[in-house]
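The data blocks that follow each hold one structure.
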Structure I
Amino acid sequence: MNTLNRNTVNTKTYTERILQFGEGNFLRAFANWMIHEMNKQADFDGGVVAVQPIDQGLIKMLNDQDGLYTLYLNGIKNGQAISEHEIIDCIQRGINPYENYTDYLANAENPDLRFVISNTTEAGIAYNQNDKLDDAPQSSFPGKLTALLFKRFQTFGGASDKGLIIIPCELIDRNGDNLKRIVLQYASDWNLGDDFIEWVNDDTIFCNTLVDRIVPGYPRDKMDIITQELGYKDNLVVEGEQFHLWVIEGPEAIKEEIPAEACGLNIVFTNNMEPYRTRKVRILNGAHTSLVPVGYLYGIDKVRESLEDEVVGGFLKDVIFEEICPTLDLPETELNQFANDVLDRFRNPYLEHALISISLNSTSKYKTRVLPSVLEYIKRTDKLPQCLLFSLAALIAFYKGERNGEAIPLKDDQSALDFFREQWAIGDIATVAKATLQNTNFWGQDLTQYNGLLEEVTKNLENIVNSGMQTALQSFKKVGTW
């Protein structure tokens with residue numbers, strides 16, 4: 001059986017317009033797939049040169065397959081569970097700068113180069129004071145990028161039209177701003193001159209981004225079946241979910257250079273990404289965190305199973321549509337579409353998310369993902385969000401550490417585990433509720449100051465502990481909450 005490469009399949013070649021730091025699963029299932037779609041549907045002509053950002057990586061394997069790989073997208077699409085696969089051909093070649101720094105730096109001289117994309121992990125956008133301009137290569141990703149930008153500045157005499165659009169995908173807040181800050185720090189450290197700094201500031205665009213697609217990666221346990229299905233060997237098969245979202249914050253002109261809309265891609269161009277970040281944290285992450293203690297104590301182990309259960313699924317929908325969405329400022333149609341996409345993602349039959357695996361550090365997750373919705377709901381309506389507070393009561397019950405007589409494998413900061421162990425050792429439910437809500441180390445404030453909140457949480461906690469989650473949640477439903 002042949003190995004996938006450009007001799008065994010008929011593929012196109014494209015102009016090398018994109019330099020990509022990172023060759024791992026996420027970029028190949030996310031950004032490269034979108035580039036592939038724009039090449040097919042809008043004649044984007046976006047060829048990618050993939051750069052291995054660290055000493056060990058996949059570039060040799062990628063070059064052995066001429067940049068080709070198969071992408072499987074699995075999930076809910078147009079209301080149906082669909083698994084589909086396609087060969088992605090936008091990567092033209094890969095470079096390992098640790099073995100051939102000259103080839104890496106030569107990309108700066110390419111007049112067609114326009115975009116830089118990166119995903120070098122959360123630790124990748126970091127300053128290393130030991131990096132020098134004449135290193136081959138620099139240790140850090142920002143160091144490598146600065147050297148490339150300076151070479152480009154020199155090659156084209158600081159021409160304004162040879163600046164690059166830089167779109168990092170690292171999962172840190174304000175990733176573009178942080179990357180630019182470090183590049184300018186190197187420019188200063190290395191004495192690259194005021195003209196270069198001005199060129200970076202004026203002609204090189206650093207975008208902040210938000211990326212969203214679950215990428216399980218290489219399906220090792222299914223490769224025998226996949227290989228038989230494909231009819232060729234592919235060492236770089238990657239799996240991703242159907243859903244995708246790429247929010248790019250930058251000048252409006254970027255939209256004219258990236259034909260996402262013509263291809264139906266879920267790429268949002270904006271001058272302010274914060275509402276989209278808030279939407280993701282509150283709806284997607286907040287729904288996860290709200291669901292975990294309720295679903296798990298109800299006797300359900302998987303996210304998908306929670307959605308399929310009439311009672312738990314109904315509870316989660318009310319959490320999202322009745323109590324989280326009304327606290328957000330984006331248009332209602334956008335919020336509802338995103339919320340429905342989230343529910344489809346939770347229903348994905350190709351991904352099995354265990355509730356217990358996403359229960360890690362649930363107290364801090366509730367503070368960052370759910371509590372802002374609680375407080376905003378109170379502020380906007382002068383009422384208590386009953387479902388979100390039922391979830392808070394369930395969280396306190398979850399940290400009692402027992403489900404149907406079996407120990408729950410709790411994972412959290414030791415201080416949080418110690419707190420709940422001590423409180424539940426006292427045994428009085430009202431005391432546990434009050435102490436938890438007053439714990440400013442958890443919430444950053446005393447939650448008992450909100451009128452009626454302590455009473456609501458205590459009532460729900462008593463029902464959960466004394467009657468069990470199934471009875472408590474079904475009773476909660478019957479009183480007309482949803």
Structure II
Amino acid sequence: MNDTPDDRLMPKPDPDLTDDQARLPILESFQSDALEEDPELAAIVRFAARLCNVPIAQVSLVEETRQHFLAGEGLDVTSTPRRHSFCKHAMQTSELMEVRDATQDERFADNALVTGKPHIRFYGGQPLVSEEGAPLGALCVIDEEPRPEGLTEIQREGMAVLAQAVMRRLNARRESLSATLAIAEREERLRRMIEGVPQIAWSADSDGNFDYFNSRWEERIGTEPPTTAEEWRTYIHTEDQEEAFGGWYEAFAKGEQYSTEFRMKQSDGSWRWMLALAVPVTDADDHTMRWFGTITDIDEVQNALHERDMLARELSHRIKNIFAVVIGLASLKVKRTPEHEPFARELMEVMRALSRAHEFVRPESGVVQQSLTGLLSALFAPYAFGEDEPRVIITGSDAEISQKAATPLALVFHELATNSAKYGALSSDDGHVTLEVVDEGDNIALTWTEIGGPKVSDNGKEGFGTRLLEMSVSGQLGGSIDRQFHESGLIAELTISKAAISQ
């Protein structure tokens with residue numbers, strides 16, 4: 001046998017959910033009062049009345065003490081007592097319930113809705129059952145005349161389809177409530193999280209007007225939060241305002257992330273360093289919809305950095321003095337032991353080169369560029385023809401270097417330059433050197449080419465300078481060096497590791 005229409009479309013009542021204790025909480029989950037006179041339900045009952053050719057049609061939900069008419073046709077009331085309800089019987093069935101003549105049915109013959117208005121004679125109720133199987137009520141049609149033949153097959157099938165449409169509307173209502181509740185719960189969790197973070201957190205609309213600050217603002221600043229960026233200005237130190245606001249307005253105009261540091265006035269009148277971060281949230285068309293940001297107290301970090309810089313400057317100053325002392329002592333020794341003069345002079349030149357390298361990277365010098373070509377230019381400056389005419393011409397790429405790498409780099413190129421000044425191109429009035437720097441991915445290739453000097457040759461001897469050069473390149477710079485002596489001058493090809501000079 002084929003399933004009847006209602007078997008196909010509507011769940012059957014679950015026996016475990018038919019009593020009010022189990023059923024009513026499910027009914028309440030729909031919060032159906034909000035659907036009174038719902039346009040979709042109203043259209044369904046109007047069509048049901050026309051389909052079955054009756055004056056009255058209702059969507060009725062059976063509550064604890066009443067039956068509640070969410071939408072109806074032909075009655076001017078929204079509820080009747082549950083004890084008079086036909087639908088409380090219909091909802092317990094698995095198919096449409098028909099009462100063809102209520103006056104002849106012992107269940108309803110003395111019912112107030114039969115003996116009085118609206119004088120029910122015929123009743124047809126299609127059960128409304130939740131997805132869980134809880135009976136909720138019925139979609140019913142009512143006539144004032146008995147119908148001995150009942151509804152036609154097409155009317156019965158139509159009532160089943162319409163009842164399913166009613167349940168779709170009710171389920172949509174419950175799903176909407178569930179989604180709204182889930183969103184509210186997520187928002188509440190997010191609110192608690194934002195309120196719990198130690199930073200000041202804020203949000204702003206697409207026009208840059210602030211619409212939320214967490215409680216940290218009033219705790220730290222002690223006033224009502226600002227509503228615009230300009231209202232914020234009074235809380236930022238005057239020396240930091242230009243950078244802070246200039247950066248904010250530029251980031252806001254471009255829809256880009258914002259980050260800056262400034263001193264901000266606290267509730268006790270003190271100024272503390274803060275880190276401000278802000279990010280835009282865009283829509284599918286990349287239009288900025290909102291801004292979210294945080295303000296983090298970094299005062300202790302700033303103080304620690306300041307103390308570290310003071311210590312570094314003091315240490316740098318003492319190191320500079322050590323270079324001067326060592327050079328002075330070597331100079332004195334030369335006067336007392338002339339036979340050691342060549343070694344002492346070479347040592348003093350090395351120390352002067354190291355001093356120049358230290359000058360390049362020390363914090364208080366103001367020339368911390370972390371630049372390979374910048375360091376080399378500083379080292380080769382003493383060999384220039386004049387102020388604007390260097391004798392060591394650097395071409396090609398540049399690379400970042402760490403302070404740690406500055407010393408071995410200074411030793412290597414000092415050795416090449418001093419040897420050239422003694423025996424090579426820099427010893428000649430017209431000689432010069434080209435230094436080509438090539439980025440090779442993981443390595444940097446440097447080619448030292450001497451031009452215009454006397455003829456040079458390899459005498460086969462390995463002095464202190466040569467050993468120092470090779471140890472520095474292979475040991476500290478992670479590379480290699482190849483020296484070739486040509487009649488036109490020395491060509492030295494060096495390869496150094498990017499990782500070694502950047503760490």
Structure III
Amino acid sequence: MEGNLAAVLARRADTYGWRDRPLFYSGPATYSHGEVHDAAVRAAAVLHAAGVRPGHRVLIALPDSVGFVAALLGTFRLGAVAVLTGPEQSAAGHAHVLADSAPQAAVCAPELAARFPSVHVLTAEDLTDEPAVVPDPVPMAPGAPAYVQYTSGTTGPPKGAVHRHTDPEAYVQAMAIGALGVTPADVTFSLSKACYPYGLGATVFFPMFCGGSAVLWPERPTVEGVLKQLREHRPTLLLTVPTWYARLVGACPEERDAFGSLRAVASAGEPLLPSLADRIEDVLGCPVLDGLGSTEVGHTFISNTVTRRRRGALGVVLDPYEIEVRPEPGRVNGEPGVLYVRGPSVMAEYLGRPAQTAEVLDAGGWLRTGDLVHMDEDGFVHHHGRVRDQLTVSGERVSPLEVERVLGQHPGVVEVVVVAAADDTSRLRAFVVLAAGTMPTPGLEADLLARVRDRLPEHKVPRSVTFMSELPRTPMGKVQRTTLR
């Protein structure tokens with residue numbers, strides 16, 4: 001049992017008397033901590049009967065549901081490794097995960113079964129069968145793998161980041177307790193689904209480690225749906241990406257009553273423009289905490305906190321993590337450097353990819369994130385974009401984020417991305433999503449370009465602005481810059 005995450009969480013619920021407390025709200029149903037742990041025991045027994053043994057992998061492609069959590073914890077209980085993928089992924093995406101992870105079994109909706117022809121397929125309903133034999137939790141050694149989550153695939157085929165049984169407790173300590181101050185009274189609501197890093201922490205591990213509860217919402221988010229969940233379940237904490245905050249504040253200025261239960265909201269996944277942060281706090285009526293995390297770390301490791309925050313900064317380094325800012329080749333000291341992070345939840349490896357692991361993870365445990373940052377004298381980390389997103393214009397390196405922040409100061413702009421034109425990489429193009437009620441006109445384009453020209457050198461001024469209803473994004477919420485190029 002020692003070191004097995006499923007057993008650790010079950011023991012924690014027993015020790016602190018949480019078994020009868022609500023853990024998940026899903027539509028009209030409420031599930032207690034004890035009910036979910038019992039469901040995990042049944043799931044483990046069914047998986048065991050299907051031939052799953054320690055070290056095997058179990059692919060899980062389920063929507064946010066008690067079935068998803070039971071499959072996850074049941075896999076942990078057997079000493080097997082959960083491979084998480086979104087049920088909404090394409091057939092090609094599922095085929096990639098299947099081939100890359102070589103699972104012993106898959107748990108998915110019946111309509112997805114044909115996508116996993118080479119393995120034993122179970123449904124969430126199968127996992128509810130009453131077991132004839134209940135295997136004990138398998139003791140896990142320190143460093144034993146627990147689950148695999150795939151990167152967004154913005155720089156090539158998605159890679160599987162391998163996380164250990166001990167990893168979630170580290171990022172819960174950092175983000176849930178350190179930044180958000182989560183208590184058993186909190187109800188978390190993540191628009192990022194639980195199969196992805198941000199949602200897995202917020203929806204599953206934050207409440208399970210802290211004795212609180214969360215909203216399980218299997219549907220694809222819509223503004224109307226989010227408002228319904230907010231009114232029905234009254235969460236105290238909301239976690240999502242800037243895109244969704246932009247949609248909520250743009251479409252719902254008259255819906256402020258829906259946000260009355262929130263005491264704080266957290267943002268990650270993409271840069272949060274200070275102008276959007278101001279609008280979020282005005283409409284939602286609570287602090288918005290920008291932060292930075294990654295699939296390779298498991299969750300957020302730099303963030304503003306409920307007690308310490310600064311507008312425009314990513315926040316402070318969260319305990320138990322540490323960072324280094326290393327000069328990028330060709331840059332001098334004092335300029336933004338490349339961010340490296342080290343801590344207990346940094347991935348063990350990319351599954352089956354030793355060469356690519358070595359490119360980002362050194363022998364000292366330092367992970368190269370690919371972010372450009374600097375730290376100010378007060379310990380706040382400031383973001384300057386991604387190394388891979390830098391552009392060379394007129395012989396000078398340009399960070400698109402610098403230009404995006406200027407364009408984002410316009411009151412009518414809620415989202416903006418700047419890329420190099422595909423037919424002429426020396427020319428910048430801007431793609432802008434406007435607030436509700438703001439019309440895309442030639443005059444507005446001229447105004448936006450004039451703002452950049454007034455504040456930045458001429459080579460950083462985009463040659464055009466394209467107005468869009470929404471930006472293309474991956475299932476994890478990251479902007480697909482290659483599509484815009």
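Bear in mind these aren't lab numbers, they're just calculated from the coordinates by the rules spelled out. Because the structure is predicted, anything quoted here is derived from the model rather than measured. Cβ atoms are built from the backbone, for glycine too; each structure is taken alone.
Can you rank I, II, III by distance in nm of label points 7 Å out along Cα→Cβ at positions 10 and 186 and just name the one with the largest value?
I
Please state which of the structures I, II, III yields 140, 62, 39 when Cα extents along the principal axes in Å is computed from it.
II
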